[in-house]
1. Thinking only about mean count of other Cβ atoms within 10 Å over residues 135-142, which of I, II has the largest value?
2. When distance in nm of label points 7 Å out along Cα→Cβ at positions 95 and 143 is computed for each of I, II, which one produces 3.1?
3. Rank structures I, II by Cα Rg over 2.2 N^0.38 Å and report only the one at the top, that is, the highest.
4. So FRET efficiency 1/(1 + (r/R0)^6) of positions 23 and 191 (r between Cβ atoms, R0 = 35 Å, to 0.05), computed for just one structure, reads 0.20; which one of I, II is that?
5. Taking 24 as the value of relative contact order in percent (Cα under 8 Å, 6 or more apart) derived from one of the structures shown (I, II), identify that structure.
6. If we compute distance in nm of label points 7 Å out along Cα→Cβ at positions 31 and 183 for structures I, II, which one ends up with the highest value?
Structure I
Amino acid sequence: MRLSIALAALVAATPLGAQSADPIDRAVVAWAKVKTVKGGFEQTVTNSLTGTSATTHGDYAQERPNRLAIRFHQPDAGAIVSDGTSLWVYLPSSSPGQVVKRAATDRAAIPIDFTGQFLEAPRTKYDITPLGTRTVEGHATHGFRLTPKAGTSSAFTVASVWVDDDDAFIREFEETETSGVTRHIRITSLEPNAAVDRSSFTFTPPNGVKVVDQTKP
């Protein structure tokens, strides 16, 4: 009886985080419950071949599984938008005068799932290495390095993700793409299951901009 009481007291006194599963597993479970999400971000893209680096800010909205709207602030004012059928990529700073149209199901270069790309069967697809802890935008997080296993198709060669200790959402990530470009994204605000206007996922090419349609054979 005394042992039972002592164990019950110990469980009651144990912090919630200590009772939780591994942060990666918690992140998978948390993300599975998300249908929509919107927020803000800071992105830094570094090209090791050219020795250049650029930082931009923007907002994003997502409705799983195939709708996404990423809109960058000035000076770039570009956008990456998926309406569920087509993915539009308009980045004036890197590809002035053109917008690329691709099938929304083509995940080769730009995953539609903004942070969820790291949470699709991660233990099956990646070798996972702990990176320790850090604070991101006031949130305590645990970090992990994800390296695609042999034979796994992935848009990145290695990625680091930082999972919130509280709500298990990814708050920051960095990925080195197959092109050699490193993309670092810090989530500055996050609203899971928020109301998202469907009009956010529409894109009209600006006047005078050439459309490169990659959906056609």
Structure II
Amino acid sequence: MTPKPKTLKSEVEPPSLPSPEDAQLLESDRFESAGRYSCLLLKDADLPRQIADNVIIENAHFERIGLSGSKFKRLRLTDVRIEASDLSNNEWAFASLNRTELINCRVTGLRILEAKVKDLRMQQCKGDLTQFRGAVFKDARFENCILTEADFGEADLRNVVFSECDLTGAELYGAQLEGADLRGSKLDDIKFRLGDLKGVVIDAQQLVTLAWSFANVMELIVK
């Protein structure tokens, strides 16, 4: 017998952030490969096009920073909040995110590929063309985010909550969606194969919206 997916917690676990008296500043304008950064406070900094591998950032608060076009391989974030920042066209391959919040950020074209993600909250972010292909999510919430044409192909999205998000044109090919809660989100023209939406939670209005998508998948002729 196939086990039922567990019920999602009502809230993800928030990050533990550094206190103002303990926080440290970034000593340079670069994140170094194999660098470890703890109790970090970074505000109003422009640090675009960073390239580094195996960076560890923990117990950190970033606000109004520019990291556009950066590439971090095997990035590890633990207890990190990033607010009002530009992460557009970043690539975080094989990342590990634990108790991480992205709040009111621009993440257009962000690629979090083959990542392990636990206790993530993404809130009020502009994330069109984001890619989460192959990522494994546990206890994650997307709230009021623009995720048009996002790619969640082959991702494990079981029990993930998408609340009031715009998922127009999003790709869900091969995603695991049992228990994922999409109620209240815009699902126009999402892309999937038969069986991909098994166990997903939607509302009655979304079922009407999905009717044409189902018809296209099944190659029905509607006259």
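1. II
2. Matching structure: I.
3. Result for Cα Rg over 2.2 N^0.38 Å over I, II: largest is I.
4. The structure behind it is II.
5. Value 24 for relative contact order in percent (Cα under 8 Å, 6 or more apart) corresponds to I out of I, II.
6. That would be structure II.
Laboratory data are not the source of any read-out in this text; all were calculated from the coordinates shown. Bear in mind that the values here come from a model prediction, so they are computed numbers and not experimental data. Cβ atoms are built from the backbone, for glycine too; each structure is taken alone.
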